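Each structure below is given as structure tokens.
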Structure P
């Protein structure tokens, strides 16, 4: 039997490509170029909602800086965040963290307990100016994670803008 370049046997190449496209779950394609997440340069962040983890995107190169800033802001007094011009979302997270600290938990414990809220605040702040679009890959089962993908024309600029905004709020609070 002669060898063919087509491992699927007699399927024409166009049909193979169509089948491969169908394998990309809803929410797994870029809203800008329509490429799968693994082949696209527009991904700002891919967030595993179940485990509250950053798993891909331009943000990944700066994840520790961003998460450290968010944790610092989350342990700030909500009123100080308000005066610094931070969002109500961060004020809410700071209120949750403060309440846990008032109950006797350490700052680290309070952050861990409310880390999903911190990740939600991160997603909110990436999207708040309207330059980022979100898609969601829904979990197929209880064992799977829902993934939120955030897309932008210039992902690196979005991440830089977020870092500048978070640093600004932190500096404002530290000066106050």
Structure Q
């Protein structure tokens, strides 16, 4: 390049160099901003991935903990349901037990209960026997008292059959409890 330039050419060349410097400075600034932005985005991306992995591990631990508890909860629900069923069964058994004891109290001493059959919820088939003729009369009075509801826990009794073999009286009754 020759430095022997005319003044108009020198002005133009100075103007061109000035703008080249400005454009280069601008491009350097833009490229610098892009590079810095790229590093910031890359850094944020890495930090976010690390945070997501940490949160995923925490979620997995919590999920596993609750998953174990759901099995316990299901077991607890099943146990509660089974306990409820058992309480109902035991309550019915208790009612049966009370009914059976009320039926046995109805006869007292001198009678032997040979057979006791549950027919319905509150109905029992009873076969009793006695050797004492006075007990036969007593049983007759008790059956009459049942019609007036004087015996606790017993709603009624119906004589099904009576037999006597070799001095032993056998009665078959159907007793209904309250």
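Overview of results
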| read-out | value |
| --- | --- |
| Structure responsible for -24500, with helix-only ellipticity at 222 nm (-39500 (n - 2.57) for each DSSP H run of 4 or more, over all residues; to 500) calculated and labels P, Q on offer | Q |
| Structures P, Q, by mean count of other Cβ atoms within 10 Å over residues 111-118: label with the highest value | P |
| Test item: distance in nm of label points 7 Å out along Cα→Cβ at positions 23 and 135 calculated as 13.1, pick one of P, Q | Q |
| Relative contact order in percent (Cα under 8 Å, 6 or more apart) - highest-scoring structure of P, Q | P |
| Structure with the greatest value (metric distance in nm of label points 7 Å out along Cα→Cβ at positions 39 and 79, set P, Q) | Q |
| Origin of the value 1.99, where Rg/Rh (Cα atoms, Kirkwood Rh) was derived from one of P, Q | Q |
| Which entry (P, Q) yields the derived value -0.34, -0.53, -1.02, -1.18 for log10 I(q)/I(0) by the Debye sum over Cα atoms at q = 0.16, 0.20, 0.29, 0.32 Å⁻¹, for residues 71-118 alone | P |
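Quick note: the coordinates plus some simple rules give every number you see, no bench work behind them. Predicted, not measured: the structure shown is a model, and the values here were computed from it. Cβ atoms are built from the backbone, for glycine too; each structure is taken alone.
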